[in-house]
Structure 1
Amino acid sequence: MKDSQISRKEQIKALTNDPFDVLIIGGGIVGSGIARDAALRGLRTLLVEQADFASGTSSRSSRLLHGGLRYLAQGRIGLVREASHEKMRLSKIAAHLCQPLPFLFPVWKGAGWPLWTLSIGVKVYDLLCGGNNLGKSRTYRPAELLKHLPGLRREGLKGGTSHYDALTNDARLVIDTLRSAEAAGASLRNYTSFVAGTASNGTWTCTVRDQLDDEVVEIQARTVINAAGAWSAKIPHSTVRLRLTKGVHVVIDHARLPVSEAVVLPEGDRILFVIPWGERIILGTTDTEYQGDPAAVRTDPDDIDYILGVVNRAFPEARIKPDDVISTWAGVRPLVAPRHENAGAPSDVSRNHEIRMGEPGWFDVAGGKLTTYRLMAEQTIDQVGRHLGAHLPRSRTAELPLSPGPHSGVLPPPVEREVVAESCRQEWVVHLDDLLLRRTSWHFYHANHAEIAERVACWMAELLGWNPERIALELKRYQNAADHPPRLSPATGSRE
């Protein structure tokens, strides 16, 4: 995917040769989708990302492709229909990253939706998928539900429902979308930041900086698309107003909560998921206001206590403790800020997206969901085409399959040198944490974080020419990047 014989400095200088039709700022799921759509429609496309691809919100989600059942209760039928149709499209173009999963939704007396309401809701949910969801919804009596979830709290249990959504691998969805974008002709650069831009005579002159070599160049682009997610409001020329909320997830061993189907647990006006993930269980998420640096978001002990408290109340015999936690991740949702300041709780804020041209040729794309990224990209490039006065071919991203990496899937690949070599050669890996956190998810899945990190660092050293000092720096960087980091000894790198 990159010619290893050409240095980063030579690569970035080559970007100045000819003007681009589209410059995309942000290498998360939305930016990657826009790059794929633009390139497939014949636009000369460049994407720059200030850190690693998918290093923001796009690798810190609940890993679900879903329409959003709870949005039905908020009356957001259009949003649910839109996301449900996109879920079904992704199940076809990215089948390797779409694992259909039944979601069991218990109902207790006096908590959450009444059973009759939920029973109607899951049927409507199926219809909003075009009447052809990934599986058929149904309603359970208490005894039937307990056969599926024998450890569930029996007191006050009224029954429950099931509906189908899908488990994905969010970071891999970004990487495979980028692989597809590059195959269609897009130029892609991680660790490259947008510095400034000025418009003149229908062309934007933009300054970008390589964060690794500190090389600064000016490039020309007919349009600029700000798809920087949680950072989009801080980009020069941006008109975006965001409301940031924090979401935390916890991973435990499957043996600690042996469920084979996902579970939706009501908690006040929110819900919390219990998601089987191979030999692990993902628990989450929280939804709280966040005012800090999106790059510095971390899981707090209170977040873990909240999640485990909800789960232990629903499964009282599980008695899950903080010591059972294998890994965690925390992310920031970049929600479009409501026009009115007093807009309710974070969970009430709309997940709709906005595409706005604030200046001629400058497009801000904000909000949305992981599931709707493809549609957001299509709508963005439709607007770009109208602005350029170009008769672009229609988008084909709903039909053309993604270009998956050989080890891409919902579950992590085996910890093998071949996987590391493929990622280093073909998937823009620069640092150890790029590989452990985003290309493979090994950090989140395996309990022996430190042992794997040391092994992988040695393999990367052989492949990328790292010396012992660089290995030590990469292990330290990984420790700082991980939300639930292993404690590495300064001398040996072994776990304390």
Structure 2
Amino acid sequence: MGSTFSSYNIAVSGMYVSQRGLYVTGHNISNANTPGYVRQQAMIAEYPPANLGVGQVGLGAEIQETRQIRHRFLDNMYRNESELLGHAQARAKVVGEIETILGEPFDVGLNKVMDRFFQAWHELSKDPDSLTTRVMVRQRGVEFANRVNQIGMQLEKLQQDINTEIRLKIDDINGMATKIASLNREISLNELGDDNANDLRDQRNLLLDELSKLMDVDIDHRPNGMVNVSIGGLYLVHGEDTEKIKAGSNKPGSYFVDPKWEKMDTFVNIRSGILKGLLEARGEVAGYRGSVENGSPPETGDVDSDAATFTFDPDPANIIPELRKGLNIMVNLLTRKMNEMHREGIGLDSSTGLDFFTKIDDGLPFEMGNIRVNPAFDGDDGLNKIGASLTGQLPGDNTNAERILAFRREAFFISHNSAVRVDDFYHSVITWVGTTGDEAGGLAESQSVLVAQTQHKRDAISAVSMDEEMANMMKYQHAYNANAKVINAIDQMIDKVVNGMGIVGR
């Protein structure tokens, strides 16, 4: 049988494991609200027994490891759903901003502005000699040009803001990659002695969660405790090393940037996440004034020929460029056809051959940001140059004003392979924006539910439960006290042997 003194070691081991259990419990409680923290558990096991030849004698308990309670499958599921959520939220957010810019169906919307513009021509057709109605036509034309230019300016500003945000997200990705590589090194060093660097792993897993929201990443856990992170088959993090991503020009002459591998100068293959959503919202197109990819119309000399080729059949992968394309088709064809008809009109002063709208920059087509009412119509004398007549016979010739009004009812525009009127064309553009926003918003909402459900499952396994920790605290406290009493009992036994035996006959 084991010696009496060996019983001390058994009780001491019990006190030690209870003390370690209390340390782990206290650590869990203190980090209950720490982002990314995963509860830990002290794994207690029997100490290998001693074989005395006539049987084995237990030697107490030991702490095998302090492990994390983490489910890697749920981690991967959470990250996969987060990628899709980030992608949908980025698109939905941008579409929401676009809807604010367009201002539909309120009075600031372009639809109302066009209504007032054509209504002014209607009033002019009723009284073509009136300077008052001519003032209204000029003012409504200025209002239309200003609103169109304002929308163009705001959409361009939105693209620039998204472009800046893409740069910032790329910097965030590089920063996270550097931290992950640094944590890889620290974890590997700390786990050389068969210990678990749980707190460092928590920090790294939180970074991996955040990184997965930005872009789709593949995570490979290595036996040495490190993780490798790859994007599109290429390493972003490989052990202690990182590959930098830069914000490089996406096309020659473009001020738009896309993520590129710094060393290879090749595009990063991103399929999902916030960054992909931002790229699709801004548009993966060439960004410069007059870029056809970014929505500028490829204007030729014949407006009727262009009307047959300018079609609105949007690609949802490029939100703002497709919106710019649709609006610019409408603006371009409307202003050019309006000019064509107005050049044939005759003013009160017999002037003719004048465009109603002119370009701000002659090097660019008629488009948002590049139209204005002809300065020739400024002043009182300019009002007389508005061509409401086709014959020049006074008074009351309204034939050209009527022709301009009739154009509004003409199916001159093509949307989704169908010839439509200008109002219907604009309605199809606005409907596409609304549908795109609804789809992105609906997807974001459903993905939010999936992410929340997955996080709930993770929390059920990994989150700190105060009730459970308080129960553990009491359990370890009682076990510690019980082992202390064992030592007291052994003390009394040895004291009896040393001081109470062999005193007979003294």
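Comparing Kirkwood radius over Cα pairs in Å across structures 1, 2, the highest figure is found for 2.
If Cα extents along the principal axes in Å, for residues 246-421 alone is computed to be 63, 51, 29, which of 1, 2 is the source? Computed on structure 1.
Upon calculation of FRET efficiency 1/(1 + (r/R0)^6) of positions 70 and 198 (r between Cβ atoms, R0 = 25 Å, to 0.05) from the atomic coordinates, which of the structures 1, 2 produces 1.00? Structure 2 accounts for this read-out. When helix-only ellipticity at 222 nm (-39500 (n - 2.57) for each DSSP H run of 4 or more, over all residues; to 500) is computed for each of 1, 2, the one that comes out at -19500 is 2.
Only the coordinates and a few stated rules stand behind these numbers; no lab work does. Remember, it's a predicted structure, so these values are computed and weren't measured experimentally. Cβ atoms are built from the backbone, for glycine too; each structure is taken alone.
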